[in-house]
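What follows are several structures.
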Structure P
Amino acid sequence: MPLTFEDLLTRARALGRPGERAILGIAGSPGSGKTTLAEGLVRALNGTGEPWVAHVPMDGFHLADVELERLGLRDRKGAPGTFDAAGYAALLRRLREEADDEVVYAPGFERVLEQPVAGAMPVPPTARLVVTEGNYLLLADGAWPRVRRQLDEVWFCELDEDERLRRLIARHEEFGKGHEEAVAWVLRSDQRNAELVAATRDRADLVVPVAALGRPSRTGLSG
C-alpha cells in the first residue's frame, strides 16, 4: 500500500508521550517539500483544539550575510558551513529538556530579506511534539550529528529531480531573483547542496514520496 498523509499523521501522533516532548525531523534536498510537509503536519495535528505541536525550522540558524562575508562564504550561502549547527543542536536539546518550564523562543528566517530573525518562533510548554525541518539533519560531519541525536525520528522527503529543480527556481524568482540568476544559483550552489543531502537518504527512518504530501481528507493540507 502506498504511504499516505494519514499514515504520516498516525506515525507522528505516536511520537508524543505524556510528560515528555518528542522532536520529529524532516530532511530533504532544497525544494523537496520539507516545509509543505512540516506545516501540513502541524496544522492537521493541532486541528481546532489547544495547539500541542510546534514548528521550528532549521533556517533560523543561517549565519547572517555580514558574517558570511567575513568568512568568505557569501557565495556558498545554504551550504552546511553557513549554518550554526551547534546552536541548532543546543536549541533542540533545550526544547527537549525544558519541556515543562517556560516558552522557548527559536529564531525564524525572513525569506524576502534572506536573513535570520531572532526570537521569532515561540514554543509553549503545551507543545508535546516539535516538528523541525532542514537539509542537513542526517549529515555525519561537523556538529550535525549532535542535531540527529536530539531527534526521535527523521523523515526524508523525496521528489522527482526535474520537478524539484523547477520548484526551486520558481521559489528564488518569487523572492526577487531574475530567471537567469535563479537558474544559475540553483545549478551552482543549491545543486551541490542537494547532492550532499541526497547521499544521506539511507540514514532516514522513513522516506516520504511526494504523493504522500497530497491533500488528505479533513485536514486541509495545501500544496
Structure Q
Amino acid sequence: MTVLDQEMYTEPEAARLLAVPPTTLNYWLEGGERRGKLYEPIVRETRKGGHPAVTWAEFVECAWLRQYRRKHQVPMKELRAFISQLRDKLGVPYPLAHAKAFAYQGKLIIEETQRSVGLDPEFYLVAPVGGQMMLTAPGEEYHERLHYADEIVTAWRPHDDPKSSVLIQPNVRFGRPAVAGISTDVLWEQVDAGASIAEVAEDFGISSRDVRWAVSYESARAA
C-alpha cells in the first residue's frame, strides 16, 4: 500500500478542494445513469457504491479531469476510454498519478492511447516533436502542478498561478492546502482579522512571500 491508496477526503471535501460540483465528482468516481443509460466510472475501475472516502490517487486523477472537462470541454466518452486504456497498458489503477506515465516509454503509450480513442489532437497530453515525445500545453498544464517522490504523485498545486507555493499533500495538514506546512486558511484568517503580512510571517516563522500566496489562494477561492 502506498500513499496513493490513502483515504483522504469525503466526496464533498474533495469537490470543494477541486472546485467542482459534488454531483460531478461522484459521477467521475462512481459513474451513473444519464438519459436512461448506465455509465461506468471514469476514475475508479469499478463502482464502490455509496459515498466512500476519496483516495489520494483518485483525487489526483480528478484534478486532471477537472482541467480537461472545465477548461477544455473534452467529451466524457473520450476521457473515459482514454483512462481505461491507459490503465490497462501501464498496468496501474491510476496511471496519471504515476511518474511512469510521463517517462519516455509512458509517453509513447499515452501517444498511442490518445490516438486510438480519438482524442482531439488539440488536447493531446504528449506529441512527437523533432523525434522526441514532448508534453503539449494541456499536458504541461497538468504535469507542472505535480510533485513526485518514488515515482508517485505526493503533492498537487491547487493554485492556478505556477509561481504559487500553495500545495496539497496527503501527509501535510491532513491534505488541506498549505504553504511551508501551515494551512492557508489559518494564515488568511490572521490577515483577514487585521494582522499584517509581515506580522503573520513572523508569528508562524515563514516567509512573507508564502503568506502572500496563502492569502492570494484563499481570496481567489472566496471569490
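P, Q: which one has FRET efficiency 1/(1 + (r/R0)^6) of positions 129 and 209 (r between Cβ atoms, R0 = 41 Å, to 0.05), as calculated, at 0.95?
Working: P: 0.95; Q: 0.75.
The value was obtained from structure P.
Looking at distance in nm of label points 7 Å out along Cα→Cβ at positions 33 and 177 over structures P, Q, structure Q comes out largest.
To which of P, Q does the computed value 3.0 (distance in nm of label points 7 Å out along Cα→Cβ at positions 105 and 169) belong?
On the way: P: 4.1; Q: 3.0.
Only one of P, Q returns 3.0 for distance in nm of label points 7 Å out along Cα→Cβ at positions 105 and 169, namely Q.
The value -10500 for helix-only ellipticity at 222 nm (-39500 (n - 2.57) for each DSSP H run of 4 or more, over all residues; to 500) was derived from one model only; which of P, Q is it? Answer for the origin of the read-out: P. One of P, Q was used to compute Rg and Dmax of the Cα atoms in Å, and the answer was 18.5, 58. Which one was it? Source structure for this number: Q. Given a value of 3.7 for distance in nm of label points 7 Å out along Cα→Cβ at positions 113 and 201, point me to the structure among P, Q it was derived from. Source structure for this number: P. Taking relative contact order in percent (Cα under 8 Å, 6 or more apart) as the quantity of interest, name the structure among P, Q where it is greatest. Structure P comes out on top.
A short reminder: the numbers here are calculations on the coordinates, not readings from a lab. None of these values were measured; they are calculated from a predicted model. Cβ atoms are built from the backbone, for glycine too; each structure is taken alone.
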